[in-house]
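J.: I've put the structures underneath this note.
FYI, it's all coordinate maths here, none of it is from the lab. This structure is a prediction, so every number in the text was calculated from the model and none was measured. Cβ atoms are built from the backbone, for glycine too; each structure is taken alone.
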Structure P
């Protein structure tokens, strides 16, 4: 087992590519955060106020069920946590993951992909919701994920 975990949620494959790049660069273990009910294209239609993603994102307390148990973080020194930016923050499935983990004092490096939003809103929200984690500066990694990850550690 590596001492770095790269956990990620990817709706379209973009974040997964960045996660794989980071894991290869830092020698990290990969964990795909999957919802119990996979998202369809219709679920991800952010222009439809009744789509699943829109409904979830409009409910700050929403925690979609996970498809599998989360890894035990106790053996990891650092966790890179990846996601696409939805509505300027992390998707609620990331909150489901963090709720299921013991993150107290754990170094967590958030990384995100986005077509137009930054990561700062997600960083603020994650720090508010999970203050016991040792949050590190995150990065929007639409490119250069490996170089950032190596430098972040």
Structure Q
């Protein structure tokens, strides 16, 4: 199971719920007929819409606020084996070795979402913060290959 967010509240009286999620590929997950797992229950998405910074979802078979109240405050998961994502999942990148061209600079320990773009946190001799953008990240496979501009990593 792969964690994708939190069900933070209900919305209205017809069983709609608010999910807060920073999952990278939400557009792949939040579609009618896709399955979410909440508190061990397998739930099929009936409708989806965006509202402010929430993902608003209704589930098949749940048509009343009283039926979905039990999910409030719970974590939301998917079975990642059921999906094909357009790129790598952040969770699968942690621990990979990171190279600038052919020079080893460290291991990926975290990915931060700063709302503009994601930032790779690489731990080597120092801790480096590298924008996770196509201009710098050239290849991801068994390791992460970067092409950084001169002076980006202080080499003194």
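J.: Thinking of P, Q, which structure, once Kirkwood radius over Cα pairs in Å is computed, gives back 15.4?
T.: Structure P accounts for this read-out.
J.: Suppose helix-only ellipticity at 222 nm (-39500 (n - 2.57) for each DSSP H run of 4 or more, over all residues; to 500) works out to -1000; of P, Q, which structure was it derived from?
T.: Corresponding structure: Q.
J.: When mean count of other Cβ atoms within 10 Å over residues 43-50 is calculated for each of the structures P, Q, which structure yields the highest value?
T.: Numbers: P: 11.9; Q: 15.1.
Largest calculated value belongs to Q.
J.: Please state which of the structures P, Q yields 0.05 when FRET efficiency 1/(1 + (r/R0)^6) of positions 11 and 107 (r between Cβ atoms, R0 = 25 Å, to 0.05) is computed from it.
T.: Corresponding structure: Q.
J.: Identify which of structures P, Q gives the largest calculated value of FRET efficiency 1/(1 + (r/R0)^6) of positions 59 and 123 (r between Cβ atoms, R0 = 30 Å, to 0.05). Working shown, then result.
T.: Working: P: 0.90; Q: 0.15.
Going through P, Q one by one, FRET efficiency 1/(1 + (r/R0)^6) of positions 59 and 123 (r between Cβ atoms, R0 = 30 Å, to 0.05) is largest in P.
J.: Here is a further query. For relative contact order in percent (Cα under 8 Å, 6 or more apart), which structure out of P, Q has the highest calculated value?
T.: Working: P: 25; Q: 18.
Checked P, Q; max of relative contact order in percent (Cα under 8 Å, 6 or more apart) sits with P.
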